Structure P
Amino acid sequence: MRSSAVRVLAALAFAGCAWATVWPEPAALQKLFVLVLMLFAAGALLCATGRLAVSLLLGGGLFVALRFISALKENYLETALMPADFVYYARSSLIATLRHYPHLYLLGVGVLVLVPSVLALAWKLDRPLFAWRRGWERAAWRTGGVLLCAVGFRLCLLPDGPFASLHHRDVWDKLSDDAQLTNFFVNIDDDGVRMPAMSDDAAAQRQWAATEHAGPGARPAPYPDIVQVLEESTFDPSIFAACDVPSCRFAMFRPDADTRGSGLLRTHTWGGGTWVSEFAVHTGLPQDIFGAGGMYAPFVLAPHVHDTLPDLLRRLGYLTIAIYPTNGAFLNGRDAYRAYGFDHLYGAGELGLDEWEETDAQMFAAAKRVYDKVKKPGQPVFVMILTINQHGPHDDNPMAKLPPPWRNLVQGLAGKGESALDFDTYLWRLHDSDVAMRGLEHDFLDRRQPTVLVHFGDHEPSFDGLIRPLARTLPPALVPERDFLTYYMIKSNFAGPPLPSYPALDIAFLPTMVLQAAGLPADPYFSAATALRDRCQGRFDDCPDKALLASYYAWIFHRLHVYE
């Protein structure tokens, strides 16, 4: 009777845990997915312990704990729980975070005391199952049961398993929607990192030994300031065949007397995923060389990089700061930027701005205020600014609500009215960005302090998929990459040789162009990256010389330990 009572209470507790964890998932299939995983987990625990009450309490409790931790992270850090958090976040910043929330200490102590006590009591009061079996027969039953449940659990997590449709969703959805536990489990497979194919060390030595001792830069100290702007979802509209009206041509894409280099930029994401472009321009590495896990770069890659552009600039005496349009913790931003080598990231709250709502002019004004505050005589500053003015959607207002000059500008688009609305909204917002960029150039280039100004687009917007069929005016060699082409512009207010030009520059090579424009000395890593850029004509992982690329990976990963 005692065991029966304990088991009934444990079953009720398990049902409560299932309601607390399964019901909040928004879709029926997501609810079923989490419930099946709970049942497999409880089944494995039952076979391992032989005690029904303990298995139900522990199995249900683990899922409730996971849901609770996910909610805590969402509430306090405004980003979803990732499997990688239990490796990277706990190791890098958990204690620092808890110091800001002392009541979480008390909660943690309470959980550590209460949960083991309840489980110990249930263990004592619950009679073990399989007691009537003896020796190897009982061990075989229990081992077989654990393995069967583990296999079932694993099958549910396979991208092509019974819940395949939950895996085959956009990365942004898996990082940002309300299916907290579903996203946590499907990301277990997605966040796996795979290193690219590499040559042997001897081949790497032959190809890259000459880059190990980089020479001095073209300019002596004091070094110029560097202002770098990532223009989210921004591209030059004049490359689209239908955008042949004067309103499709903007000054921010046209070279002038200050321009050192400009052209098409080849990115590694489309329609979203700005965080991987941030990773590339800081580290000099495209995220997709690391496999599917590369899309979660701020979580799984950033903690392991050991040589970046901000790192090198800090070694040269720079103060490195970032100006962010969201909460600094969004998508692990603050921790990632610390790993990239930034001294400080200023989020929207610190800047006094409404996150996700800032215009380029507001972001640039905030950056100038911070720059004026931190700038010290003799110390150069590297400012990284992320804008969000062009973040989708572009069809949230009807055409009639656009300012009159920007209505029905682009004709002959596929998708008819929908594409026209997206494109005209984009042009309207781009006009504001263009005006703001002229103001930024005035602030930083129209002065005596030597300065390099860089701005670039990180990916095309999707226009809800309507942008894909639109015709572009591109050279035939670039047509296969048509959806991954934006722009870059590098200017300086001091004389210097023009930067090399390529059919399209890979975004991972942008740091080498910045160093070259500023006349700064490169370390062995960026010296090798510059050599790869020139040998592959601006192409990175699509470089036609695969043997050269394999030797480069071996050199930077085995010899220089850029990523470990």
Structure Q
Amino acid sequence: MVGRLFYLQVIRHEHYRIAALADQQKEYAIAAERGIIKVQDGGRQTPIVLNEKLYTLYADPVYVKDVGDTADKLATITKGDAKQYASSIKSNSSRYVVLAKRLSEEQQGQVLALKLPGVGAQAINYRTYPQGSLASQVLGFVNDEGKGSYGVEQALNNDLAGRAGRLKAITDVQGVPLAASEDNVEISPQNGDNVILTIELAMQRQLESIMKAGLDKAKSGSGSALIMDANTGAVKAMANLPTYNPADFFNVTDQGVFNNACVSSPLEVGSVMKVMTAAAALDLAVIKPDTAFYDPGHWKLNDHEITNIEEVGGPGTRTIPQVLDRSINTGAAWMLMQMGGKTGSVNKQARERWYDYMVNRYQLSKPTGIEQGYESGGTVPDPNEGFALELAYANTSFGQAMTATPLQMAAALASVVNGGTYYQPRLVDAVAKADGQTKKITPKVVKKGVVAGHVSDEVRQMMEFVVANHRPQPPFASQYSVGGKTGTAQIANPSGGYYKDKYNGMYIGFVGGDRPQYVVVVRVNEPKIGGYAGSAAAQPIFWQLAHMLINNFNVQPRSH
């Protein structure tokens, strides 16, 4: 007997100690505090995403003695389904069975007061949104597994989430951790970073209100708009409709509303692209702002006709500002032809030069890298491979046969009108680390010399000319610089070609004084107001936004 005891207690000690621990030791994750998200609020920072501590109700079936009684008592507190609780406890082989989520602190106290064997409640931080649905698609949400989904929450998930701690605890016979056990091993959690966005709270709120009214008036079910600092790439407001409340993401039936269409849904942008075509042709010195040319009213390329809207009229002499003002497709194609030095043909040189501007200067077809989940880069056709290249590239000169997001168009326009510097679009202004240090994010220059400085001045003047010709001028017109361009694009039919009666409207423009201060892009999907989608649906929204910026957000007037 002594020999047997010696064998069990000494020689086999470690074996039985491990076996006992396997039955009594559990691992618990110690959740890190997820970083909060703030926005700008008149010189201060205001939280727009916070944490709220709620509780997850769980059971360890090994320790539950009376399943039916336990399920009934828990259901009384949680208002849940007792039969479902009982079924989960009985049929699950796991030692950790989740019965209910999002219990309040009061409910958690009531559960613990019952002292039910094998039942516990774990504190979980859930996101709460003081501003409701405001900027929801920019923010995204945190799913039930604790991972950021969409928006900033997805793009910066690792920074916001921090690092969970770990507790290995010896439990008593009811599965309750014995905190004083010497076998406990704890790794402290590392809380997530706080993120301060470039979004201006008041500007965001007004943009969403103006856009909602504009879409309703245009009888459109969806649209997008954004405002960017033309000289830093910082996005000051960005929104899409329809929207949702991220606090109730689990009740959303159409997951399409989670997408930030400003960055994730490229489209054929239509005639707003004529501004970019003109800028490239001016920069290549193949045209000048006062260039006049004969427009035949149509071009035949690859056995297809390029024509204009009826309002343009027939053949005649045109100027470059008129191409933008009257939105002349054949004029945009003519500018592209000059890049190749041959009127009537979109040759290889023209295609390659235009491709260089679209992709390597305007950064189209490339994701911008903004702090958002699911960003799309859009498409630009290859200049030397594909079908009907002359026709395809002529179409790109007025925004068809290529796609881009509103964000890409905003960044590209900013680079053209700010003097020629492309800034990476961004939503993060600063990051506050858990250790108290704050890192300010500086503007990132992607490319200098997108266009020459004098070209930037010329394009601004032409865009101002377009606005002056299409709207009665307000009293402050001479004090500020406001320029823009409409775009109406046919919607591609998945079966081939384009729908004859479906259009998207866009407007790109800027607001400033001596130099552009804000760039604005508006997208309206399939308006049913009548008229051209760009001018009838998108332009009024832009004009309201321009007024809002001048009246409320410190737009500096001209110095002379």
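Read the figures in this text as sums done on the coordinates, not as results from a lab. The shown structure was predicted, so the numbers you read here are calculated from the model rather than taken from an experiment. Cβ atoms are built from the backbone, for glycine too; each structure is taken alone.
Worth a mention:
- In terms of relative contact order in percent (Cα under 8 Å, 6 or more apart), the structure with the greatest value among P, Q is P.
- In this comparison of P, Q, the computed figure 6.1 for distance in nm of label points 7 Å out along Cα→Cβ at positions 398 and 550 is attributed to P.
- Given 1.7 for distance in nm of label points 7 Å out along Cα→Cβ at positions 270 and 318, calculated: source structure among P, Q: Q
- For volume of the Cα convex hull per residue in Å³ computed as 178, the structure of P, Q it came from: P
- Structure (P, Q) behind the derived value 1.6 of distance in nm of label points 7 Å out along Cα→Cβ at positions 334 and 358: P
- Structure (P, Q) behind the derived value -9000 of helix-only ellipticity at 222 nm (-39500 (n - 2.57) for each DSSP H run of 4 or more, over all residues; to 500): Q
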